[in-house]
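Below, each structure is written out as structure tokens.
Just so you know, all these numbers are worked out from the coordinates, no wet-lab data involved. In this text, all values refer to a predicted model and were calculated from it rather than measured experimentally. Cβ atoms are built from the backbone, for glycine too; each structure is taken alone.
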Structure 1
Amino acid sequence: MKHPRELSRRSFLTTAAVGSVTLFARASLDETAGQRSRADYRFAQYHNQTAASPLHQRMIDMWAAIREETGGRVDTQIFPENNKHPGSDPAVLQMLVSGEIQFFTLMGGILGNVVPVANVQQVPFAFQSADQAHRAMDGPLGAYLREEMAAKGIVGFPVGAFDNGMRQMAGRTRPIRVPADLAGLKMRVPDGQMFADMFRALGAEPVTVNSSGIYAALKSGTVDAQENPLAYMDLFRHYEVMKYVSMTNHMWSGFNLLANQAAWNRIPDDIKAIIERQAARAVRLQRQDQQSANTAARGTMAGHGLAFNDVDTAPFRARLSGVYASWKSTLGAKCWSLLEAETGRLS
């Protein structure tokens, strides 16, 4: 794997082409090299989305604005698709904790491997919309999660939950209309206990596959189905190996902006304030971008021949009472009460 501080000419040109509307992309190679030579703080920012994603484009804009506002004191290289790290998100999370990289974005279900209460973001059928989840992450529940992250050497941000969107079920063999349709289905899930618990309770067989391996797993038949936001499926061309998409809206997922605590502590307060302000701006814009992308992806994938069906979620939620009781105990009374303050009673 390339060292995070190494950036090939090809990687730079790809990043610049995608973010052509940003300050970063308008800087010439010579100008950027000059800024880097003056930088007091050089960081690596990883994320698991492609260079064409709204997340990547807003990251380019965010870090370019930070570099400009700090007079070139901060220079951050951005690595889409986790710089092709073979260990995917779980391995990169360990890189963040160890300080090998300084910034990362990650969904709560995987962050939960290090910060258990972060699993609250993935409680199934809790949030009715992405907007509702955003309010929770920007409010008291999000503040509580940041406190718990700090205890593990991870910094979260007051407005730091980029959007991924509401997750849907999609696959090769049959549509999902009622819980019985999941019986015996090999369902790809990311690394995270909440996903496995939900699908086992609904009768499916969860199969853990890293995000980079979903296409191959569907094509080979290793899994029958997956669950992800629509824009993600579209972005990675999963419509080539699927036939059905069921609009279950069973879970919200986002990309938490995270920093290594030791690296963050070395940054002066004035620069911290700039990073937090520019991060909040980028998060709010990316949420709009992502929701538009998820809406557009339904039409795009339908155009590729996929069959869509809407789903009544009540029968699914009724099957999850045991999952709710178990996770209420695991997450703790405080975390669960903060969740239900936003969602209403779950169990």
Structure 2
Amino acid sequence: MPRTRTERNATLHLARVPSGEAGPGDFEVRESAIPRPHGGEVLIRTHYVGIDAALRLIVRDSSDFLFRVKPRDVVHGSGAGEVLESRHPDYRVGDAVIGSFGVQRYAISDGSGLERCDTSLAPLSTWLGPMGVSGLTAYFAMFDECKPQPGQTVLVTGAAGAVGSIAGQLARLAGARTIGLTSTDPKCRWLESELGYHVAINYRAPDFREQLERAAPERIDAIFDNVGGAVLDESLRLIGMRGCVLLCGSTSQYPAETMQGPSNYIWLGTMRARMQGFVVFDYAARYGEGRRRLAAFAKAGSLKMPEHIVRGDVSDFPAALRSLYRGENKGKMVLRLPAAG
């Protein structure tokens, strides 16, 4: 798509520190001329922007977290796009790339953190989700840390989200019985019918505890947690002997002014279980391996790569973020910008 002379860049900035859920009033869009690359830089036209729940964590009025976004800063965001102009020796015009561009139509990069995408493996948009950090988190967390075995039971919280929708499928491929927790009955049906979860439970149901106990009569070997809060706390009651509780995300806690930890941790001691954190960046040297295997699973038909595509522009990012927190997505939520067609 050629660039027109009248086209402008649009950049999303944080207008104020949000209270509770972040909404459109917490952001502002600024327009400017399209930047030009200097020596060693590339100009990228963004096609897709990932909508990530963790953004709410870094727009807090706190310096406790990495990558903090302050009022007037460009909002952080992972993007996928094409190289439009290049003065960098490693990139050519037309290359498909992903990186932390921020939420904007056009971005300048010096190549740091930029990755070239092999779109013969999977479409460009999936490199922000199933082939990106979300899918890689599920892959390495499940296979290197949880290590499910045939006959075991694996519980995934936030099972219909960007990470959980892949993690449960991988546990099933390993031969484990998979239980997914999500927020609505339609999502439960989708997890079972489309993604192959053995059981899916709505954690908002009045008899949630009873349903979970029936689904795991011999307790749970691995809890793959993306949610934290009360959902994790209730799940801990059923952790099995020498089980694993892997903390991959805490979406229920990101908007909270005061974060709440689990009170049922006593079961970790009783069952000699372990709870540990997980950060996918520790596996950066093995991303290629993970992506090749994920693509192979998908090509073989044993892995689906669900995406929730929202068509819009930079100005639509805040509304999409709010809908993510309200649980309206199935799989990775991605904002498709006009440049993607």
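Could you tell me which structure in 1, 2 was used to calculate helix-only ellipticity at 222 nm (-39500 (n - 2.57) for each DSSP H run of 4 or more, over all residues; to 500) as -6000?
Working through the options, I get structure 2.
A value of 1.7 for distance in nm of label points 7 Å out along Cα→Cβ at positions 146 and 258, calculated from one of 1, 2, originates in structure 1. When FRET efficiency 1/(1 + (r/R0)^6) of positions 194 and 306 (r between Cβ atoms, R0 = 30 Å, to 0.05) is calculated for each of structures 1, 2, structure 2 comes out greatest. When distance in nm of label points 7 Å out along Cα→Cβ at positions 250 and 282 is calculated for each of 1, 2, the greatest value falls to 1. Of the structures labelled 1, 2, one was used to calculate Rg and Dmax of the Cα atoms in Å, for residues 74-201 alone, giving 16.3, 53. Name it. Computed on structure 1.
Consider the structures 1, 2: one of them gives 5.3 for distance in nm of label points 7 Å out along Cα→Cβ at positions 114 and 218 as calculated from the coordinates. Say which. Answer by label: 2.
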